[in-house]
Structure I
Amino acid sequence: MTPVMQPVSYLLDNGVAWLTIERPEARNALSKDVRDGLWAGVRRFNRDHDAQVLVLTGTGDKAFCAGGDLKEMATTGLEVPEPDFLPQFGRNIEVEKPTIAAVNGVAFAGGFLLAQMCDLVVAADSARFGVTEVKVGRGAPWAVPLPLLVGARAAMEILLTGDPIDAARAERLGFVNRVVPAADLRAEVQALAERIADNAPLSVLAAKKTVRLLAEHPLREAFGEAERLWEPVYLSQDAKEGPAAFRDKRAPEWKGY
């Protein structure tokens, strides 16, 4: 009997949780089973004390995620998606630990959303990105943060034309952190995630929150929020451990408090 593939898999590798959409025959489109699997995987990551970084990716070399399952939408008559249609970090679910999108192919529509919501994006050189909703009469309310990532002019072009951009242009616009050969994507992302996981956990969590402050507060207020955010980090045992480890020429042993 042929084993049944789960629509989304969760694999922990040296502190890095790989959440993978396993639907390559449909370009990893967001069927209900996939969406449910993503919700379950993100919640599992939030609970998993051994997981320091989440990597979101798709199976195969053709598609990270091609977006919503249009055949399923046509069958179910989906109109306005529910707020919990799929997890959106920072909107309908909080993910305090760092997240990385490992984009192995096309990231269109909902796939673009999945990449957009991650803290970092590493793309294969064959990856392409597009908010294609205008081509199929759908909507993209989730694209509100896009101008903060790529600028208003580029966001306008991406949203109005629906035309895809390649990985190199996505990197130039600041949507992608780095572009790597497709064959090296997993190893490069794993190495990046492990470097993050090796750092002081309280500092990492505070750093992630700091990046968001200016999008949520005026500048003067953001500085005050940052001071409050970082004070517990300064007062932690890890803040003493870091200098002590440097002095003793050894690797730090982080406690997370």
Structure II
Amino acid sequence: MTSRDRAAVRPPVVVVGLAVVTVVFFALPLVGLIARARWSTLWADLTTTEARQALWLSAVCSVSAAGLSVVFGTPLAWVLARVRFPGRALVRGLVLLPLVLPPVVGGVALLTAFSRRSPVGGWLDDVLGVQLTFTTAGAVMAATFVALPFYVITVEAALRGMDRRVEEAAASLGAGRLTVLRRVTLPTIAPSVVAGVVLAWARALGEFGATITFAGNIAGRTRTLPLAVYLALEADQQAAIALSLVLLVVSLVVLVALRDRWLGGA
């Protein structure tokens, strides 16, 4: 690169200044959180009964939501990417709605659809004896509701972007549809599947609004890490900071690990 080229890409001072201000805007709250942490009692704060229950519930709910996203999201992503049908744009918008919907609104929607007073929730309770509201299963459902779109949009983009000629070549050699899917399609999009799973898991781990609205804030049953942080702020701020640091570290690791999927390794 010549000196003229370097000068051409050198950003104006005002651009650099605004960029620095923006980075500081994001960094200051995180620095403040780290600075306020009481490191001498951090382990004790993370090993209380309440903290361990919240950690365990968050692990159960987030892993379950990620697994359900794979089971139900993979076929849905394939249909949205490969099948043309009337109303496909509407279906995609419906699936991706939780991405922009306030989580508490999602919780209210789940409550109206699956509470014991609703037709579906009432049928589940009367016929199958299944109650979703204020249960761990309800917390998993709330986490899945907000996490599934992240998986679907990631896998659908991978399916749309892959070279279809590879699948056509396998089919021309006599491979059936399921064989092509299992031996060609899925291995090709495997990195995006992994990225989608991690994103769904991370989103489920940090879910708050839909969970507290639909499943409640019950210790040992639905009180996940974000809910425990919210409750601890009123009684034990150091415990809230300790739990917040866990979520902070996990989120940062996920974002750094997935940088290649978004920025091409930059």
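Quick note: the coordinates plus some simple rules give every number you see, no bench work behind them. Keep in mind that this is a model prediction, so the values were computed, not measured. Cβ atoms are built from the backbone, for glycine too; each structure is taken alone.
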Identify the structure, out of I, II, from whose coordinates mean count of other Cβ atoms within 10 Å over residues 100-107 was calculated to give 16.1.
II
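If we compute mean count of other Cβ atoms within 10 Å over residues 172-179 for structures I, II, which one ends up with the highest value? Working shown, then result.
Working: I: 18.0; II: 10.4.
Going through I, II one by one, mean count of other Cβ atoms within 10 Å over residues 172-179 is largest in I.
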Computing FRET efficiency 1/(1 + (r/R0)^6) of positions 20 and 164 (r between Cβ atoms, R0 = 41 Å, to 0.05) for each of I, II, the value 0.95 comes from structure I
For which of the structures I, II does the calculation of log10 I(q)/I(0) by the Debye sum over Cα atoms at q = 0.16, 0.22, 0.32 Å⁻¹, for residues 132-179 alone return -0.43, -0.79, -1.24?
I
To which of I, II does the computed value 70, 64, 30 (Cα extents along the principal axes in Å) belong?
II
Assign the value 13.7, calculated as Kirkwood radius over Cα pairs in Å, for residues 76-139 alone, to the correct structure from I, II.
II
Matching task: 15 is the computed value of relative contact order in percent (Cα under 8 Å, 6 or more apart). Pick the structure from I, II.
I
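For helix-only ellipticity at 222 nm (-39500 (n - 2.57) for each DSSP H run of 4 or more, over all residues; to 500), the calculated result is -13000, so let me know which of I, II that is. Before the final figure, lay out each step's value.
Numbers: I: -13000; II: -23500.
Value -13000 for helix-only ellipticity at 222 nm (-39500 (n - 2.57) for each DSSP H run of 4 or more, over all residues; to 500) corresponds to I out of I, II.
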